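Several structures are given next for inspection.
The numbers here are math on the coordinates, done by the rules we state, and not lab data. Predicted, not measured: the structure shown is a model, and the values here were computed from it. Cβ atoms are built from the backbone, for glycine too; each structure is taken alone.
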Structure 1
């Protein structure tokens, strides 16, 4: 068997998303050359026009399922993939577009207000995670994922070991960097205590609260954090909006009484869940 034939095949797929997760792979730049040397890029339209027919050893999937066509396509990809990993907030938890899930009305009711020709739009009423439709072998968190976490994932798959990815909260990374806690010292609303590490504490390093872009940590205590935000005088609607961003539909970011909480006004809602 030739060296090229012995390489595991890797396919990268896009569903409803902004392409940011795929761009994180391309951002590896020099490291990407090592990846190409270790695997055969069988399908990755963001990178190459070349297409190798499946089945594939590993499929990386970006984006959520928001259309009937996507629900069918992800099942086909699952059948043609030995290992399937989801990348980023959209694939892991439905993404920002999962805000539609909180609207009691059918999504089709507001499509005409967004699109000039709604008759061309085919959409589901919800935006859901890939794992809601098929079995997966793992996920990499983040909006977008840390490019070095992607490198760690791909390397672990090639060498047959368990990837070493963080599950602790953002607060630990802040302490390692020597950041002053914006929540304790300045009373700034921050999702750091319940958010998975991975971004390098970018926002707190610039005296801003964490926005939860890497999803819930391993054991998030949203009830306690909500109580703290209330003690700071944060309005209830702002608390809800704070949770409903990158990982709006992830169970880890559901707050106390969330299922009974009055939904934000429609215009506010339109503005704005591993290995």
Structure 2
């Protein structure tokens, strides 16, 4: 198979959207484009997109988007197959890019979460860890967010169709706060806000609503979470709080994973009840 020319001469690019372990939120972001999606359908063949249609035109594909983390044996097989039949592969969303909320189980003994949640965990089939797509195959681009921003998604699609680099922010949420005139919660209210270390893209929705950023777009380039943690500690945050703060949607992203583990290991036993780090205690 010549993966440099997956479409026949003069044919429209063939695009596929795939799902691994996820909530489908990033696929819904694409559907939320509505009018833009109709325009897109005029210039590409949506060959595989089960969230939208049962139509399956088959591969190979010029461009594949993949949502979700590699969590089950089926995911592991599928991600390898998708890579083989896709000229370009783009991971979308926190699950595909950084393991997602389900990667919290990476920090507990295998099976501990499933036994706490399911009455018959013996019927489940899953891997010991939940990992990003890039842990298994080569990814050509990663689009961050939980969920991804629909207009960033459209920018990526447009860029791919004309073979240019997409214009995506690498700066922090703080810059978005400045742009919309939002007063810094960290300074004015000592709010535990991850904005200084989180990649922009959401429009600073949470800080504008009076709530600290909780990092759904993952770490920005050159993030320094250790410095931010020192500020939180000075404002009275506990080790348990910091562990939980960094281990949420992007807990497998290296900067957040490392920082969260640093405080998990230093949290006193009387602070910790059970396993994991999804709590939102203050």
Between structures 1, 2, where is distance in nm of label points 7 Å out along Cα→Cβ at positions 198 and 230 highest? 1
Which structure, out of 1, 2, was Rg and Dmax of the Cα atoms in Å, for residues 22-181 alone calculated from, if the result is 17.3, 52? 2
Work out which structure the value 31.0 belongs to, where mean count of other Cβ atoms within 10 Å over residues 86-93 was derived from one of 1, 2. 1
